[in-house]
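The structures come next, written out as structure tokens.
All of the numbers you see were taken from the coordinates with simple rules; none came from a lab. Just so you know, these numbers come straight off a predicted model, no measurement behind them. Cβ atoms are built from the backbone, for glycine too; each structure is taken alone.
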Structure P
Amino acid sequence: MIAATIQLCTYNRAALLERVLEACFDQTVPDDSYEVVLVDDGSSDETPAVIERARLHAPCAFTVVSQENRGLAGARNAGIARATGERIVFIDDDVLVLPNFVGEHLRSHAASPEAIVRGGAIEVESLDDLPPPVWSIKNYSGNYFWTTNVSAPLATIRAIGGFDESFSEYGWEDIDVGLRLRARGVKAVFNPRALVYHFKPPLRASSIEGLVAQARAKARTAVALARLHPHWRAYLATGINPPQRRFAAWRRRLGLADRIRGRLANLGERELTPREARLARSLANEAYFEEMERALR
């Protein structure tokens, strides 16, 4: 049996995908010990051409599923269905893995065969100017099951039915999987040496409205998550709890969103300054809580 499957999904990220796949193919473990399963979820850019070039130099088994756009949960399930590794390692299409990546997940798996293995992620603004591959506490994420860098026994993921495809919009589909795994008593271990670089480009003025729209979609799926999991972990993660909702309502009464929009008006297409980027994220946060209240009603 193949020891590990790297599973990733992509949608219109041809510019990144080539680098991401090259890193997946450049592993220190034997080529016949792992595979890469990629799901192209209805891309309309140059993704098919990138995939065909990748096929020419893939040293390990490389399976591609091309389908109409189903959303991330549906795409993940398509990848799970084609996986053959004993362990499935989830990454995203904006993640650059290190050469020891598969080996470190398998090392943790050998020590804790039934556990989830969470790897480290270092956020970077460029894939051409990477910092030293050393994880530190500033890179910490408290997510129990975060598909940027996480692995689990394939049989365990299949036993819970994979990802819930009712999460058709952005966000929370991996948290839902994590909550279901927790309910089954599956333990998690953290391996800071199973590292990835997570690409987070600088925000531009033209991306503000997209950021806000994404926050509204995430709010709607947050409500769906809380209804599926009426548990304090879901309420705390999503902000659906009295303290956060009251604080957000107070900010709305102050008209904070309108004031932020005024400060971000007429910026053209340029890259945002750090202060403007913080304001843009604050605006998205305001939209999140406003949409959350609408969805709860």
Structure Q
Amino acid sequence: MAETTRIAPVTEPKTDTRLAELALANAGPDTGVPHEVVYDLKDVSVSYGGVTAVGGVTLGVREKEVTALIGPSGCGKTTILRSLNRMNDLIPSAKVHGELLYHGDDINTAAVDAVELRRRIGMVFQKPNPFPKSIYDNIAFALRIHGMKDDLDGRVERALQQAALWDEVKGRLKKTALGLSGGQQQRLCIARALAVEPDVILMDEPASALDPISTARIEDLMHDLKTEYTIVIVTHNMQQAARIADKTAFFSVESTSDESDHRQGVLVEFDQTSKIFTNPSDQRTEDYVTGRFG
């Protein structure tokens, strides 16, 4: 009797091989000593006009790490990012629920000075937004606003050096910042945030409008900056998250249980980036990182 040949079933890979390779290459050695928790979010929800946009977010952001927020459009990534330095206060209908602790203190109390909070927690936006001033005054303006007027020249130079821009602009500091390239403008905005000596830098898709070379410069800069700063970044680019992030939070959009047909953002999974892209715990995460939805 002829031997029957068994054909193994074809299975889809659990992860995108390239993403997994990037995430593993980016993973640093485990020293066994966890970094201090900077942010501790406990069941945080954000609503606009009484309608929940993103709900039930519980995660911790540790110092001197890059934490990436990924997920499809409309899942609440930027809403959560903006809640970390109370930028949502600028929207009258917005309300934050739950506990959002920064170094153990709830930032959503009347006792917290929002202006001082935003000095300590800088924000870099998706589109570079330099002031229509000179390169020098873009940095000096922020310093003057916060009363940091001593040694302006030295502070401006240090900020531009930290943003890897000094060598490119030191001979034209008095010229308009609007004459810089898009990538240079974004690094100038990063320098402006760094000049006031923040603790945390929030970045909302900082390279989405940039070319690949400028994007690489921004990513290299983030690797350098995390030795001194805590960074939280929103990105739609999963390769970018795999390259730069220590931890990644995956958000998705789900229908609510009531009959309103309302959809809201939810945090699906938060873990080491290498795990998110190699062995996610939730099927929804696996489906997203392998491109089966989103």
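Odds and ends about this structure:
- Source structure (of P, Q) for relative contact order in percent (Cα under 8 Å, 6 or more apart), computed value 28: Q
- Label whose coordinates, when Cα extents along the principal axes in Å, for residues 50-145 alone is calculated, return 43, 34, 32 (choices P, Q): Q
- Top of P, Q by distance in nm of label points 7 Å out along Cα→Cβ at positions 98 and 114, largest first: P
- Ranking P, Q by percent of Cα pairs over 34 Å apart, the structure that comes out highest: Q
- helix-only ellipticity at 222 nm (-39500 (n - 2.57) for each DSSP H run of 4 or more, over all residues; to 500) from the coordinates reads -14000; which among P, Q: P
- Entry that produces 19.0 once mean count of other Cβ atoms within 10 Å over residues 154-161 is calculated, selected from P, Q: Q
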